[in-house]
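Listed next: structures, encoded as structure tokens.
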Structure I
Amino acid sequence: MARLPKNEIVSGVIDFIKDTNDLTVAREVVEKLEAHQSSKSKEAVVISSSEIDIVGKQKLEKKLKKDFGDKITIVYKVESKILGGIIIQVGDWVYDNSVSGQLENFKQTLYGTI
């Protein structure tokens with residue numbers, strides 16, 4: 001069976017919902033998409049200015065698994081340019097507690113108000 005391009009599938013579902021006025025289909029589609037998304041393996045990229053010790057890695061892994069599910073792999077990177085702190089990225093979600101990020105936010109605040 002040939003697969004339709006994703007945009008045609010989405011358009012078809014939307015057209016069906018409009019034609020039938022059946023929102024239960026929309027709920028079912030959302031539930032299936034959420035189930036599919038949660039079953040996928042995710043990758044977290046953890047960037048720090050220096051190597052994170054084993055205890056720190058264990059704490060991060062526990063927290064990331066709690067927040068994003070057990071199917072997560074963690075890639076650690078050391079980048080001295082962030083000056084300190086940590087940056088964590090999982091898909092589109094980013095947590096930036098780096099010194100360089102804080103300096104950038106300060107710069108934006110300072111120059112954004114002038």
Structure II
Amino acid sequence: MKTVSNKIENNNLLVKIEGEVDVYTSIDLKKELSKYIEDGERSIIIDLDQVNYMDSSGLGVLVAVLKELKKVGGDLKLINLPLSVKKIFDLTRLTKFFSIYKNLEEASK
């Protein structure tokens with residue numbers, strides 16, 4: 001798993017995740033995302049376009065980060081979910097809790 005982050009318009013932080021998000025990589029992802037929040041980020045957009053696999057530990061990280069952001073009045077948006085990842089969100093009904101958008105343009109509105 002690899003991440004790339006950069007500030008974009010409207011003071012959002014865009015985090016692009018590549019590869020597999022599973023039990024082996026989710027701990028590092030959680031640490032990285034939590035560090036952004038500790039450093040004052042309040043609006044994070046996560047681009048999942050290049051994620052080819054996500055298991056329940058990956059979902060757990062996203063739920064935990066969403067909770068962290070909500071506690072500090074922040075917002076988490078997910079974009080570009082591959083079909084395999086979108087199915088997991090649908091099956092677990094997490095689509096009710098997350099703000100999911102087709103692309104960055106839609107999420108930035």
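Looking across I, II, the calculation of helix-only ellipticity at 222 nm (-39500 (n - 2.57) for each DSSP H run of 4 or more, over all residues; to 500) that yields -17500 traces back to I. When FRET efficiency 1/(1 + (r/R0)^6) of positions 15 and 79 (r between Cβ atoms, R0 = 30 Å, to 0.05) is worked out for each of I, II, structure II gives the greatest result. Across the set I, II, FRET efficiency 1/(1 + (r/R0)^6) of positions 31 and 87 (r between Cβ atoms, R0 = 30 Å, to 0.05) reaches its highest value in structure II. For the set I, II, ranking by mean projected area of the Cα convex hull in nm² places I highest.
Out of I, II, which one gives 29, 19, 16 for Cα extents along the principal axes in Å, for residues 23-70 alone as computed from the coordinates? Only structure II yields this read-out.
A short reminder: the numbers here are calculations on the coordinates, not readings from a lab. Here the structure is a predicted model, which is why all the values come from computation and not from measurement. Cβ atoms are built from the backbone, for glycine too; each structure is taken alone.
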